[in-house]
Structure I
Amino acid sequence: MVEILNGDLNHQRDDNFDWIRRYDVIAPYSFQSQIVQALFDWWCSFHPRMPYRQDFNISEHAQIAAHLYLIKSYENQTFEYRLNGESVIKLIGYSMKGVVFDKSSPSPSQRVLAEYCQEVTSSKTCKRCTGEIRIGETQKVAFESLDCPLLNEKNEVGYTLGVISTIENR
């Protein structure tokens with residue numbers, strides 16, 4: 001299913017995303033970016049169970065670490081950016097590390113992100129996004145991202161591990 005959430009278009013955003021399309025992902029799946037494919041292959045390697053947060057060790061993903069981000073989910077549908085690599089910062093336009101957000105955040109982009117994170121958490125499935133990001137005043141680049149739910153110590157989805165890459169980073 002392709003979905004464009006309210007706020008996924010540039011005129012309603014305060015980050016570098018120009019537009020975003022969101023898709024459900026079911027294995028096997030072939031991504032445009034090898035960076036994105038690497039994370040999906042790792043996530044699927046735990047099948048039939050979902051990986052736990054403690055299963056993820058960033059040192060084992062050094063080749064894609066700059067493209068990774070980790071978001072913690074709290075029970076009250078609040079989220080916190082725990083990690084965002086250098087490529088994530090470059091593409092989004094700023095660091096989100098330590099930012100806490102929910103559906104009532106003052107930032108339009110954070111409200112849409114909270115809605116999306118809740119969808120990943122409740123669906124317990126990976127989600128793929130594609131679209132365009134503005135870099136600087138005139139350059140637009142295509143991107144692909146993947147968001148994967150991770151279990152916490154209570155056996156609940158407590159994290160979203162994601163990766164983002166420009167399409168030319170194949």
Structure II
Amino acid sequence: MEDNKSKITKEQKEILLGLFSTNEVAVLESIEKIRDKGGDYSIKPLLEIYFSTPYTAVRNSIYELICDLKDNKIADILEQNIETYKDKEHLPKFLSALWQSAAKFSSLMPFLRIFDNGDDLIAVEILSVVEQSAGSIPDAEREESLKFIKSKVSDYKGFKKIIAGEIMELLK
């Protein structure tokens with residue numbers, strides 16, 4: 001939020017204030033305004049709210065919003081910030097929203113680092129993110145990603161090792 005503070009309008013500031021409200025209805029109304037008007041200014045705050053809110057309805061509303069994303073600029077913001085939440089309880093569901101969106105990620109390394117430390121459920125969700133974006137990443141990024149996963153595959157066991165093999169195939 002700090003990055004964009006000077007560039008956001010009064011209306012956007014009001015939306016962000018509502019997003020950080022302790023009132024569930026106010027938060028849901030702010031999410032709907034973001035859905036209607038868009039704006040990359042809201043992505044980092046939405047991430048923060050998703051992983052910190054006690055309200056299931058708020059988390060579900062953000063999930064649905066992320067599923068509907070189509071803007072690759074927003075995908076860049078998400079990939080740059082996702083690792084902050086790598087240990088959060090609701091990460092697998094959030095990752096599923098990312099691969100369900102139409103956004104293409106230009107870097108897979110943040111996701112592969114999460115894969116490396118994650119459980120089998122996270123591994124499956126990361127596989128889906130890789131499947132969606134593998135064809136659109138630059139060759140240098142693909143090579144770096146493949147080198148990373150190859151260097152780690154011997155550390156994995158069972159199902160995760162199988163998923164790592166599938167990721168390597170996607171990156172070849």
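Every number here is computed from the coordinates shown, using simple stated rules; none is lab data. Just so you know, these numbers come straight off a predicted model, no measurement behind them. Cβ atoms are built from the backbone, for glycine too; each structure is taken alone.
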- [ ] Figure out for me which of the structures I, II the number -6000 belongs to, where helix-only ellipticity at 222 nm (-39500 (n - 2.57) for each DSSP H run of 4 or more, over all residues; to 500) was derived from the coordinates.
- [x] I
TODO: For mean count of other Cβ atoms within 10 Å over residues 93-100, find whichever of I, II sits highest and give me its label.
DONE: II
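As an exercise: Cα extents along the principal axes in Å, calculated from one structure in I, II, equals 50, 30, 24. Which structure is it? Please report the intermediate quantities before stating the final value.
Numbers: I: 43, 37, 31; II: 50, 30, 24.
Label of the originating structure: II.
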Task: When FRET efficiency 1/(1 + (r/R0)^6) of positions 21 and 45 (r between Cβ atoms, R0 = 30 Å, to 0.05) is computed for each of I, II, the largest belongs to - done: II
Task: Structure responsible for 16, with relative contact order in percent (Cα under 8 Å, 6 or more apart) calculated and labels I, II on offer - done: II
